[in-house]
1. Taking 17.6, 49 as the value of Rg and Dmax of the Cα atoms in Å, for residues 82-129 alone derived from one of the structures shown (P, Q), identify that structure.
2. For structures P, Q, calculate mean count of other Cβ atoms within 10 Å over residues 74-81 and state which one comes out highest.
3. Given a value of 24.2 for mean count of other Cβ atoms within 10 Å over residues 18-25, point me to the structure among P, Q it was derived from.
4. Suppose you compute helix-only ellipticity at 222 nm (-39500 (n - 2.57) for each DSSP H run of 4 or more, over all residues; to 500) for every structure in P, Q: which one lands on -23000?
5. Out of P, Q, choose the structure whose coordinates give Rg and Dmax of the Cα atoms in Å equal to 16.0, 53 when calculated.
6. For the read-out relative contact order in percent (Cα under 8 Å, 6 or more apart), a value of 25 was computed from one structure; give its label from P, Q.
Structure P
Amino acid sequence: MADQSAVPDYELPDELELTEPAQYRALFDDTRMKIVHLLLERAATTSELAVALDKPKGTVGHHLKVLEYAGLVHVVRTKQVRAIEARYYGRTARVFLYHDWDKAAFEGIGLDPKGLLAETMAEIAQIPAAYKNLPTLTNSRFARIPVERAAEWEQRLLDLLDEFSRQPRGGEVTFGLLVGVYPTGRGHLPEPKGDDA
């Protein structure tokens, strides 16, 4: 019997570094991003993904082909269902690594680094009334810290995201976790001088 706590239900490497513009174009589409997120839960057929996304099967099939061509998803198993062979798709890695929002990999493909935040804000604004009392937290803090400490916080947040995505699936609500650490243009107080200390 399969380990029900394993997420997802198929073997996959931990990381894949995206190096080709085609991979960025394939991944950074709203529907395709949702597909790869769903596939972190378990392998799924085109039909199952179409139901989860509330989109036509043909549309989802097209997006799967784009992701497959870019090396981001692949068939992880098949199953004979009557006269048809059902193909179950899975990700090619648990985490897709990408870098440099403002560099060449993103040029000319219409990616907006603010898109993730805009999408999250829209989802938060549309939380159904029935979910208003469920755990929800949005907040921010600012600290003037050395770059090395910011890098440590970045790694801690990545570890937290990874832990969150590996949680055993259950319940009826899909929760989101958004984290970030970023430089700002905010001013800060000067260091105190002699008598000010």
Structure Q
Amino acid sequence: MNDQREKSEPDADALIASIRERARNLYETRQMLCTESVVAAMNHGLHGGLTDAQAMAMAAPFSVALGESGCLCGALSGAVMAAGLLLGNAHPYRRRRDMRDSARQLHDAFKSANGATCCRVLSRTVRHDNKAHFRQCADLTAQAAEMAARLVLQERPELVDRADNAFLGRRQSVFSGALLRLARLFST
């Protein structure tokens, strides 16, 4: 049993890093905003069961701190949604307490790492510097995706073997990200 666990830990660590960097790439190429990037990377990468369009529809209102309210960090809200989706997927009514516990764990870990969960507070020092603000949000998006992936894979290690590594390994340039964003806009 320990041999199997030891074997899967490096695989899980590599998968977590892939999820982290895929979420960052989706954000940095401006294909998606913070919440959307975390939910898309987790849902698609770990087969959460939502179509890409459903994941976008669910996550979009939470981006830019709850619809531009400046409240809860969108990256954190995406992490909570993705963890809930993947932890409660098979038995959501039986796993409600576990999902609430995972939300609290993500909240507490994010707050401990960053000092706050409120977007206004997190962005206070970079608000007037667009480049610094963008970099900070990209970092928070990657960090939240990593936190959610780590939590989910601790509870559901079988997902390591089912991950969509082709999706998670894909990296687009800013230019190709813009083309993909335009294609999505005109396809619906």
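Each value in this text was obtained by applying a stated rule to the coordinates, not by laboratory testing. Bear in mind that the values here come from a model prediction, so they are computed numbers and not experimental data. Cβ atoms are built from the backbone, for glycine too; each structure is taken alone.
1. P
2. Largest value of mean count of other Cβ atoms within 10 Å over residues 74-81: Q.
3. Attributed to the structure labelled Q.
4. This figure was derived from Q.
5. Q
6. Value 25 for relative contact order in percent (Cα under 8 Å, 6 or more apart) corresponds to P out of P, Q.
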